[in-house]
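Got some structures for you, see below.
Taken together, the values in this text are just the output of simple stated rules run on the coordinates, not laboratory data. What you see is a predicted model; the values in this text were computed from it and never measured.
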Structure 1
Amino acid sequence: MRILLVEDDDLIGSGLEVGLRNAFFAVDWAMDGHHAQLALSTTRYDMVVLDLGLPGLSGTSLLAHLRAQGNAVPVLVLTARDTTADRIAGLDAGADDYVGKPFDLGEVISRCRALMRRSQNRAAEKLVWHDLTVNPAAMSVMKGGAPLQLTSREFGVLVHLLVHVGEPQREVASFVRTGSASF
């Protein structure tokens, strides 16, 4: 699953990038609103994690532009603007979720998984296909009731394939070659 992280703070951005990658997300990181807008116009993302206080084009303007284009990508706002009025304004502007800084990385990752589940019309975290059960939150795989041990790369490919069952899989070959794809 591919996430666009839009964060101008190096320390916060690098921590989020590592944490999201460790949770088996592919992450592209834009440090300002203009670069994020370009990335969104050229790449399909499964989700956006968006800071509002960005240089250049603000996160609020980026969100408004995204929604005006009809882009329904899930957006998790992650910002220091954390008053009740700010949260209401962000959600009413089109954000799907809103988390104030400082934040707990585990909670942000869990919210990302929940937003992606909802965007895929899935109620459960577990992915099931025939006798295969994958739990992305627990990073576990069972086949016929027996646990399977997979590498990180194998796990990432499996989750992507199960989330996109029946869809063309152009990106899998790229992932296998380079270790980087849109999931």
Structure 2
Amino acid sequence: MNLNDTDFQLFAVPATFAQDRATLDARWKELQREAHPDRFAAQGPAAQRIAMQWSVRINEAYQRLKNPIKRATYLCELHGAGIQAHTNTAMPPEFLMQQMAWREELDDAADAAALDSLRAEVEAGRAQALSTLDWLIDEKGDYPEAARQVRALMFIERFAEDIEAKADQWGQ
């Protein structure tokens, strides 16, 4: 293992958006076994500290690779297209209109059925955004456009959290 390896190299998987979760899970367990600090107890505290650093590095890589938004963000950054989520919030007008319509639906939702309908619509939007990311990254290699799509997906994810917060207020 090399500390300078990308997460994909560390996990021995292709540097693509599409990933097999079972493969990532199995590789994570394998890497954790290899780097577990207890395996280095006989080699002293310095070796255990290094093993602990490796364990942290493995966990961080796993968290990035298993999460589609984090994985897409990482791939964009590796290819020079930073997400800039805090400084670049520009979105296409049609996306902003969709966000406004969803927000109004959430504000107007008066019962569980309305929330469920909105939740399904937002989930469909999320699925479409993920599919678009897959195409932009793995098929087209358009990382600047993928970065814009990641920012849009971040909006969708935050809105989905707002739906769940309202559902929680209602005790659903």
Structure 3
Amino acid sequence: MKKLLLLLLTTFSLSCCNKDDDNPQTLPPATQTGAGTFACYVNGKPFIDNSGGFFNCFYQLVDGEYYFSIGGNDEDILPQNIYIQTQKRTISEGETLIFNEIADGNANAGAGFTLSITENYQSYTNTIYSGQLIITKLDFADNIVSGTFSFDILHPVTGEIIQIRDGRFDTIFTQ
């Protein structure tokens, strides 16, 4: 009887296991409230900013031109840094921007790879490896900016194509 009870308990315990237990981190929801989130999938693995929403985000007018920038950090994955920016370009709610190389009038994205204490590399979008940014909210009264993004870049050492997918951010920006 004890063996039967032990077998039943073991079977019940194993049946409660879930494949999702191996990957408990899912991305935060795509919100538009200034929640302080920045997340995406990097080659299918979650990248979630772990700064507690204290990342730098700005949309500023400098010498008559607008600059937008946001970036997130996740020390548990390569790349550890992902960032999005525009240079001398306005953004607006509902707009889709195509990532390109770093140049006036463009939107671009990039990533930072720290391989060792002495090896730091950057990789950026360009005309071959590109993607898009959609501004889903731009609220100047409350300084909230939200958006979604996806893009490809090359690993600066291995040459592997890094796929950034299902990206989202929702935060307060400075002007």
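For the read-out helix-only ellipticity at 222 nm (-39500 (n - 2.57) for each DSSP H run of 4 or more, over all residues; to 500), a value of -23000 was computed from one structure; give its label from 1, 2, 3.
Of the structures listed, the value fits 2.
Kindly point out which one of 1, 2, 3 the value 154 was derived from, the read-out being volume of the Cα convex hull per residue in Å³.
Numbers: 1: 124; 2: 154; 3: 163.
It must be structure 2, since only it matches.
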